[in-house]
Structure I
Amino acid sequence: MRIENVLSCSAMAGYYNKDLAAIKAGAVPDGFIFRSKPTTPGFKMITQPGEAISVMIILSDGQVAFGDCVDVVFAGAAGRDRVFRADEHQSVIRGEIADFLKGRSVDDFRGLARAVEGLKINGKRLHTAVRYGVSQALLDAAAKAKHVTMAEVIQAEYGCRMSDRPIPLLACTTNEARLNIDKMILKKVPYLPHGSSSNVTRDLGIQGEKLTEYASWLTGRILSLKEPDYHPTIHLDVYGTIGELFNLQVSEIAHFIGRLSTICKPFPLMVETPILADSMERQIALYKELRSMLKNRSIPAKIIVDEWCNTLEDITVFAKENAADLIQIKPPDLGGIHNSVEAVLTCKEMGVGAYVGGTVNGTDQSARVSAHVALATGAEFLLAKPGQGVDEGLMIEYNEMQRALVLARQRSENGEFA
């Protein structure tokens with residue numbers, strides 16, 4: 001099956017871009033926005049609607065494959081590409097990328113995705129969001145050409161073992177939206193609530209009292225509403241604010257995480273990005289020290305790294321250094337979706353946990369593709385997305401995995417596809 005044409009159109013992302021540097025510097029919120037000026041290049045406002053481009057690959061039999069170009073909420077932070085603006089990339093997709101892809105076979109997804117990954121226009125690599133969206137469309141095209149699911153394409157090309165059940169989901173909401181916690185508990189979400197603590201004064205408190213109060217309330221709410229068979233893991237994403245609160249003093253950071261772990265009992269605790277250093281090397285050193293200290297103090301909380309762990313190369317280094325219990329595989333940051341596949345498999349090979357995250361700023365299509373990546377590679381869990389309304393992201397990804405499993409199982413039983 002060959003590519004006849006490549007089309008694109010502007011699309012709506014599922015959330016917003018936020019200037020993390022400005023927020024950390026103390027920008028004062030006004031409702032959902034901030035009145036201060038942005039500080040990260042590319043931002044017009046501290047909070048601005050995310051932008052997307054939908055890529056459509058027309059196959060020689062008339063089928064159409066889709067992928068969406070999007071970036072993460074905190075674009076431009078910790079080594080990431082600058083915030084994605086759709087109007088800056090449409091001409092490249094419709095021009096150079098379309099010319100490169102027309103006439104090519106879609107039978108070898110990995111090879112074609114890697115070729116797009118290596119493309120340079122005027123001596124520069126394509127924006128991560130562009131590589132991400134085009135590669136999604138290529139994976140969808142390979143699946144449509146073979147009349148199988150995207151997970152089955154990944155399984156066949158990488159020789160990995162597809163999960164026989166849906167990957168557990170991590171639901172996502174802000175700390176302020178406490179009604180959403182009830183939704184998560186009612187739907188028995190395995191991991192919750194992600195949260196969003198990006199400013200020390202506003203989200204943690206000057207002695208950490210706001211986050212400990214939130215953790216206490218959250219634990220009590222789960223205990224008061226849960227059914228006997230529901231035992232979730234509490235996941236808190238703090239965007240380096242614990243490190244800021246304690247001036248990167250690892251002993252104090254470990255002590256505070258220990259307090260959180262005790263408050264969250266009887267539920268396991270995961271803390272994402274407790275420290276946000278000023279470089280990848282410093283991040284690795286601090287995370288290794290923190291993990292060692294938590295182990296020596298018998299504090300059971302698990303540490304997840306996100307920032308400064310953006311590319312496949314970064315993830316490989318963090319995994320080799322054993323610098324985290326789990327690594328968030330964040331597909332928009334890795335560019336081509338094949339890199340996310342390889343990142344999960346690399347983590348598993350090295351004995352490090354991997355969860356397929358992404359961004360609430362994604363789209364319905366990018367969420368579906370990431371569900372196939374998680375399902376095919378057997379990731380530990382999967383971020384429910386797009387948006388932070390809880391129900392929508394859970395529905396899109398859970399239903400996509402259920403359908404894929406039924407279809408793959410039937411084909412396997414009939415000997416139609418290995």
Structure II
Amino acid sequence: MRILILVVYYLPSVMSSAKLIDDLAREFHDLGHEVVVAAPDNAVLQDFEVTVESGIKVVRVKTGEIKSASRWLRASREVLLSYMMWRKGKVFFLQNPSDIVIYYSPTIFFGSLVARLKRIYRCPSYLILRDIFPQWAVDTGLLRCGSLVHRFFEYKAKQNYDAATIIGVQTPANLQYFSERGLSQKYRLEVLYNWAAKTEKRQVSGEYRKRLGLEDKTVFFYGGNIGVAQDMDNILRLAESLQNEKNAFFLLVGEGSEVARLKSLMDAKDLTNIAIHPPVDQETYIEMLSEFDVGLVSLGRALRTQNFPGKILGYMDQAKPILASINPGNDLKGLLEKHDAGLVCQNGDDERFKMLAKRLLEDRELRMRLGRNARVMLEDCLSVRRAACQILSHVGQKP
């Protein structure tokens with residue numbers, strides 16, 4: 001069976017979705033299927049370029065830069081994503097019909113392309129929905145509810161959902177979100193938890209601790225997007241409250257719309273126990289993560305949609321305890337506590353966030369126990385084989 005996967009970011013991108021989709025594509029390949037991953041790329045010289053990477057056919061279609069563009073330029077380029085992917089990649093898509101189209105959200109702008117490909121291929125489609133936009137943008141104040149821009153994004157989100165034969169949301173709370181809006185009868189919905197491929201335990205070299213001058217520190221590590229929805233001020237407040245704890249350090253690795261503002265704020269507050277490191281490739285990221293002590297998660301408390309950040313999978317794979325400050329009602333709290341894999345509080349409860357951080361800072365045995373349990377949770381509940389088989393079950397395929 002030929003499987004087509006559409007995603008905005010693919011390797012060597014450092015976005016968590018790139019690794020997530022690569023793990024899934026490799027699993028489909030290992031199960032004996034032909035896998036094609038198609039992604040926009042501003043670096044290719046032709047309309048599209050095709051490579052074979054680890055047995056996976058990767059089609060990079062020429063578009064404008066998305067991730068590092070300004071907010072409105074990025075939005076305009078995403079709006080044109082389906083059009084550009086079809087116009088530039090039409091020859092490839094027509095010559096390589098697929099048995100199922102799998103597409104990943106974010107973005108909400110693959111809907112018209114998927115609908116077109118479904119008609120041409122006469123095949124089902126599966127939407128991996130990890131981001132309920134524009135709702136979170138309304139929650140965080142980026143969009144005004146009912147505005148012209150908001151209504152347009154709502155239309156595109158609906159188009160994205162309508163193109164799906166099945167929608168896999170990431171938590172049970174997301175099912176409730178659709179149910180409350182009277183959409184659970186319109187769409188075929190199921191919970192598809194995030195996943196990761198288990199890696200072999202690494203020999204920790206200490207290279208990055210030494211390079212960054214962190215040999216004597218307990219390092220709270222954050223990797224991934226540094227944007228509005230993550231409420232990174234939450235982590236800055238935590239770092240500020242622990243300035244007197246000489247062995248505590250906060251290392252943020254990634255990029256996003258909030259980086260410049262956060263750096264200015266760190267300078268203004270003269271915070272010396274926190275640093276923002278530029279994004280790195282996947283191999284370097286895992287090397288760095290393997291050396292440090294605690295995996296950080298922050299989600300804005302205004303968010304009404306629930307999120308299971310992809311970065312958690314890397315933390316679990318490297319057996320790191322998780323310290324999370326999240327929005328009310330998020331299913332992540334129950335999952336982590338059930339498996340004793342991390343410490344969780346509600347965003348806005350700064351005193352509890354500080355208290356939990358101090359527990360991890362002072363108790364190495366606690367860190368080790370939670371980390372071991374996080375690794376077991378990944379193996380038992382969040383394996384890539386489970387996710388791949390769940391998706392394939394909808395096209396009558398057995399693993």
Notebook entry, point to check: Once relative contact order in percent (Cα under 8 Å, 6 or more apart) is calculated for every structure in I, II, which label goes with the largest value?
Noted result: I
Note to self: Suppose mean count of other Cβ atoms within 10 Å over residues 73-80 works out to 15.9; of I, II, which structure was it derived from?
What the structure shows: II
Note to self: Of the structures labelled I, II, one was used to calculate Rg/Rh (Cα atoms, Kirkwood Rh), for residues 313-360 alone, giving 0.96. Name it.
What the structure shows: II
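So distance in nm of label points 7 Å out along Cα→Cβ at positions 9 and 385, computed for just one structure, reads 2.4; which one of I, II is that?
I
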Notebook entry, point to check: When distance in nm of label points 7 Å out along Cα→Cβ at positions 49 and 145 is calculated, the result is 4.6; to which of the structures I, II does this value belong?
Noted result: II
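Rule-based calculations on the coordinates, nothing more; no lab input. As the structure is a computational prediction, the values presented were derived from the model and not from experiment. Cβ atoms are built from the backbone, for glycine too; each structure is taken alone.
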